[in-house]
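Multiple structures follow.
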Structure P
Amino acid sequence: MLALSALSPALLAAWGASSSPPASHDEGVVRTVGLGWTGLFRGLDVMLAAPTMLLPLGTRAWRAGLASAIVTGLCGALAFVVARRLAMAVRPIAADARLVSAVCAAAVLAALLGPLWQAEASAPGGAVAGAAIVLAAIATAQRDRPDARAIGFAIGLGASYEPMVGIAAIVALAPSIAEMRRADRRSEWKDAALAFGIGLAPMAVAGALARRAPELALAASPWAIIGEAPSASVGLGAIRQWAVSEIGVVALLAGAAGAGLAIRSGAARRWLASIGAVVALGLFAISRGAAAGPSRVSPVVLAGVLGLYVFAAIALTAAVVAIARTKVPFARASAALVVVLELVLPARAVDETFSRREARAPNATAHWNEIAWGDAPPAAVLLVSDPATMKRVASSRAVGQLRRDLLVVPTFAVPSRQAARALVAEPKLAPLYRDIALGVAPEELSLAQLAAHRALLATFDPRWDRNLARHFVPVGLTSRFEPEPRGASDRRRALDAFSPSKDRLVRIAVAKRDHELSLTTAAMLRLRAVGIAACGERDVLSHALDDLRPFAPDDATANALVRRIVTSKGPIEIRDLTP
């Protein structure tokens, strides 16, 4: 059962690993595949992916996903040990140990084979490493005599991965820390502090990536202390709906029943406090906007879901053992049949995972890159003004899906090594850099001289002068700056030529509900529409807004432009629109 709990989720995750990872994990791709700096934390992902990069199998992106799959297998083994210990502590049932092991394995697999865990288990730089740290903290809390060094190392490793993971490790180890204080073991605090410092070692890896600052470094969030910005707070009703849809009523009821049984057992109360605190922290993280599926899941949420299934294992074990000990004929055979019935939980989880994988468009990011940059002229200069778009560009280049001849310039981070390397490769960027450094809009002459020497792709900024907008002609998801102004007919023909590509984007992003690709596409099409609005070409603008509408039906900028088309005459005001 231990081997089954480890191998099954690992193999399923390896099966789902792809050479074209989803856009939801662009940051992990840049960190593990491109060795780019994505912030101060999650350096452990790079350390875990490094050994798999030596394997002569697949692409680098696939190997990075394989590292997450291996960590998922370790989580399965660790969760099985935790669940079995807790089930045996709640009710000593050594005579039925095989039944207990089977039930605990079924409960653990129901969590790890489900779509929430598998969304991260097959992705480069997935959140499973953070969840493994929390599980290790829970296992450490189960020891009869708390180990100060293990406690310090677990907290330090969690803090180096992500602040919320460090908090989860602290709440999981709180009972052990309290017991050490009661036992007056102050002499061991120095060892704990030293182990804590060792646990922070992955931060040194992140710092090394920052100093190295390769071409693929993620300039979008160089000073971020948490990988993703939290979204809006989530209400209780939304959390309840999420729990029912993602976990299921049976697992929720079984988890609540298992927690009740653990409360009645004095021997398991400390473990109950450890796991229960992690579950509660996971719910709190969801309420504060942490990722909870379907494409991204926070490490604390993963640990909380697994903790709930560990509680469910207690209730399911109690039911099976009660049937096995009933004084009726074939009681143990009936209990074994109940175990088989409980295997429906992991089987259903696998079915849901495969359904979600099949619902995704295969190689969606590769197709998106082809549409976005495939029509770009050879050796073009690409000006990127949006950090989110830069993350998509950096991820595409890390997996080899971005054309190597394109020279990418992050205009929002000109004081960076990547921008400096672009200047060395193309000295005619100097006037543009000067304008950006002075905090003024680029001059028409600066862009025209660069465009005359080398094809220039960019997105229009609402703060720029209107005269610049007349030089832009749509190409893919961005626009090409022409040395001479162009007419409305040129822009209209370019939008008509883009229509087949837009239909493909709708199929892979909107129809397949790829939220991240839809957001990135909408952001680029929004700026393209703003540039056309600056030209005052209402018919062409209506065409551009039609391109944007499938990806952002209720876009505020699009709605404002529609009102101004109707209510205003002459030039359309765009300076109050956010870039």
Structure Q
Amino acid sequence: MSPTRLCMTILLLVGSQAAAENTWQQLRVAETTMEASDLPPLGASWQAVTLPDQWFKDQRWERGLTGWYRIALPDKQPRRQQALYLQRISTNVRVYFNEQYIGSGGRFDEPVARNMHRPLFFPLPTSGWHSANNYVYVHLRVYPGYAHLAAARLGDVDALRPFYDQQHFVQVTLSQVFFAVVLLTAAFGAIFYAFFDRQPSNLYFTLTALGWSIYCLNLFIRDIPVPAKMWWVLIHANLEWTGVFLVLFVHRLLGANRPWIERCLIAAACIATITYAFTPLVDINATVRVFHLGLLMVVAYLSVWLFWHYARTRNTDALVVGICLLVVGALGVNDFLRQAVPIDSPHWKTPYYLLQFGAPMMFIILASYITSRYVTAQRRAAAAEVRQQIARQHERERIFQDLHDDVGAKLLTLVYRTEGSDNQALAREALHEIREIVGGHTAQAGLLAEILFAYFHEARQRCSDADISLTTSHDIPANLEISGECSYHLAKIIRELVSNTIKHSNARAAELSLRLDGDVLVLRYSDNGEGLPPNTTPGLGLTGLRRRCQSMDGQFELHEGEGFACQATIRRWSIG
């Protein structure tokens, strides 16, 4: 687009906006009556008022919870269809145009539809205009302590619609979006706490986000499922507890030990909840302001303490959370001061409240920071584990070298000195065992049938050398594969059982079998030797057998009878 065309487009937009502004007017002059009627009270005694009008000063709700406003319109029918735009009301309205009903904000009975945070837009029927004395009647339904009608706007439908759409988007649509965002943040925190990092700080972060998401419902829910008093108590008591969870989150995140502060805040939240429950509806609004001022003081305390903590420790966590809370606190102060705007100001009850936008951003930033913090910790832990593995490997190599140079050399000398005797085989076996222990789990994964062939052959050879007859058998599928860890422990179990028979039993025969029972490997072993004496305390050998089985989610059991008999089960044997 050329610069000339761009300038012309901007001028056209500005001109159209200015033209639109000239096609609507703000209605601040009205009349009111407390006449109890479901239809416009034409013969009532009307009293002049200026909009915005608030019922608080004269406690008008003591005379009734509904009231009528009559707003005069021009006598001449406009050339374009007109609309009435109500930017803010409390709590609900029905609108009539020259006695003709044109719409409402929802339910008029308890619980009344809540339109305190949403604008209303009513197109006026073109056929309803009179030649003179045209009026809009607004039937206002209120709650004690919550009653006002802001200045109305009248103008062309096309001119007022953009104002309504913008206000509805900011006050309703964005509130719904931010509710969903904060609720998702709470869900993320719950999942993160349950499955990744069960730190108390993550739990309290989840509760804080969940509490704020519940408060967000108050900003866009029109039709509440419970009476109004209960709704206000639940919403505002929830907000007090959200402040408590926020303090607990910050304290746990930075490892602060301040139990007396936490106890005081919990006590204050309990007092607030009880106070809300027993406060009359007419005084709830004032009570809320008192306790919410306390919430601002809590945020101020956290902000000051976090920056002090950062200045003392240079802890990045304190700086990030402190900045977030400082911004949120500033927005909260802005919203609190908005309540003090004088009623005679044309901006009474019309500015946007900013905390509803800033708080969700804080939760998103904190969730992202907590995640990055966890990922960084995991990376550091992984790097530390790698360093430990390298250190263990170096230590293993050093030990192996020492064993090879010292103990291994002596065993090798023993092998040569005892040539031709049983001690030579024992020395060779000891040398082999030392190398396996130092080398770690050297057994390889593979087909169990092939692995058993080697293990059974070794066991039979050892028993044969000791004049013991060993019978072996197995009942397993030919294609069954086991992990290297299972292979390693299985070899150690068989060797230890055979060694016990050779060294201690004086047996002449033994049996060894392995079968697959469902998804459990079952190894049975027995000999016809002397067996274990009664009330024998398990030694290192039996304890080691039990420990190996337990490491593979199995168990080791001794059986009573002649000689020695046992059963070992292994549940975690498969690859992966």
Structure R
Amino acid sequence: MKQLTLILVLFIFTPLTLFGQVKKEPVFKDPVATETTYDTTKTEKVIVDYSEFVEGFIEDGVETRYLKGKVELRQGDIFMYCDTAVIYENDVQAVGSVIIQQGDSLTIFADSLSYVGASRNADLFGEVVLLNKEQKLFTNRLNYNLKSKVAKYFTGATLTNGDTKLISKRGYYYVDTDLAYFKDSVVVVDPEFSLRTDTLKFETKTRKAIFLGPTLINQNEAKIYCESGFYEIENKTAEFTGNAQYLSGQQQATADKITYDGATKKIDMVGNAKYKDGDKNATAEKIVYDEVSGKTDLIGNAFYKGPDQEIKSNSILYDAETGSIKTEGRSAINNDPQFLIADNVDFNNQTKTGIANGNVIWSDTSSNISIASETIDYKNENHIVAYGDRPLMNSIIEEDSFFMRSDTLVSLTTTDSAAARTLLAYQNVSIFKSDLQAVCDSLVYSEQDSVFWFYNNPIIWSDTSQFSADTIAMQMKGGKIDRIFLYNNSLIINSTDEKYFNQIKGKFITAFFEANELRRMKVEGNAESVYYALDDDKAYMGVNKTICSDMLLYFGNNEVETIKFYAEPKSTMFPMQQAKHEELKLPGFNWSPQKRPLSIADL
């Protein structure tokens, strides 16, 4: 009996020796934890329901009971089981196979227990396991208050929730509200991802992890970093904020907020969104990526830069499967040396086909050409068609702007080593240059030979001269007019006063230019001329009409200086007073100043 009494005294008065020295831990303050006060005057007694051995004594009015063997205790709705227990007043020290049950859902297993009946506060030691519905908490030391139903630990624990494990050094588990806080070296392991953070809030019922500090998430080959946000494990929905970053291989993304919807497989990056994939970069106010379709939407101040393409627009929609790009809002696309601006663009990078609509401006810096149009249709990267609102082409010739307008403009580029552009213009073609103007029904220009071909009633004006024929070719050399060829029904009219008209007609006429001035003119076949002669004071002396086979004319200051006639020329000189000027107009006379574009506005 003395030995038993000695053991009992040691058990009662030296609990710290039995359970290890209690170490004061820092308090983890969180939004839920509050100080709780208890009214000890209304404390229910701890009742012994069963024990194989019981011994008790009273000292100084305080009762102490020693119990051993299949001990069963109860306080209200709390049930405790153990191998050995000491009850000192209303507090319990228990050792061996400790079990606490509360309600039909909470059970705690431990090696030993220190329980305060007034506050219903339990300190559990050893291999501690807390079971609450589907949740299991494993630790070697746990503080659990059965009144507030709050569990605390400071020496490390693991919480399992389905296939998800949450590990941390410190934490709070609110059983009643299905809420847990994890602090210090937090690790979450799930079949879908793993997570590391410093502070985490976890809603155990909804399986929602809320990030309260710097967090790193690994998912397959992807990594996500953020400093706040949440992840709903059940439906795989997440939101990452606070310096949110995404990394997967060469893919990198940052935004003010990154969200992921597991149901739709969509990733939204909102606010200062930036995306990089190797040599591809994109920025926008919002970037949406669809994992299923492979489509990416850049919305708001969208910008994309690839190895050979740069796009700016309000919105850019990209389909990785088809290679198509759509833009909405004023858009600028740079495919150096080609540049495009339009209200919207629908383009396929794989087939190099597409269409641009709305105030379209297309340019090629290598050819120094630009086209303004309502619509431009890309047949392929070397074939574009401009139409709608009479497209306007602008180029630089002789350091001077060259403008051309027609119902339709076509640009073709050869793909051989000597790549050259061909321009086609048809229906109602008009041209304006400071020293050259023209109209025709259709036109072809080839960079390869630098020749403009004018078809169907073409007329060209240069200074005071008008050139017309069934077909006209204009040869450029060094960016300047070198020759003009007139084929069939060729007629050149020159007039300084639009009262009297010098005329040259023939089957085939070649006009030679130097420094943009007409120097020579060769007329071949059925040549005719009407020439008004001037004296030294520039006064009209008479008019000479000549018919011959061929003739050669020499000019100075855009005026005829010398004429040579070939093959039996027939000439008639008429004094000015006797000349019938209307009858002197050659067949096909078509002086047409009203058709001549005198400015860009006239086009």
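Quick note: the coordinates plus some simple rules give every number you see, no bench work behind them. In this text the structure is predicted, and so the values were computed from the model without any measurement.
What to note about this one:
- Given -1000 for helix-only ellipticity at 222 nm (-39500 (n - 2.57) for each DSSP H run of 4 or more, over all residues; to 500), calculated: source structure among P, Q, R: R
- Taking relative contact order in percent (Cα under 8 Å, 6 or more apart) as the measure, the highest value among P, Q, R is held by P.
- With P(r) over Cα pairs in 20 Å bins from 0, in percent derived as 16, 25, 17, 14, 12, 9, 5, 1, 0, matching label from P, Q, R: R
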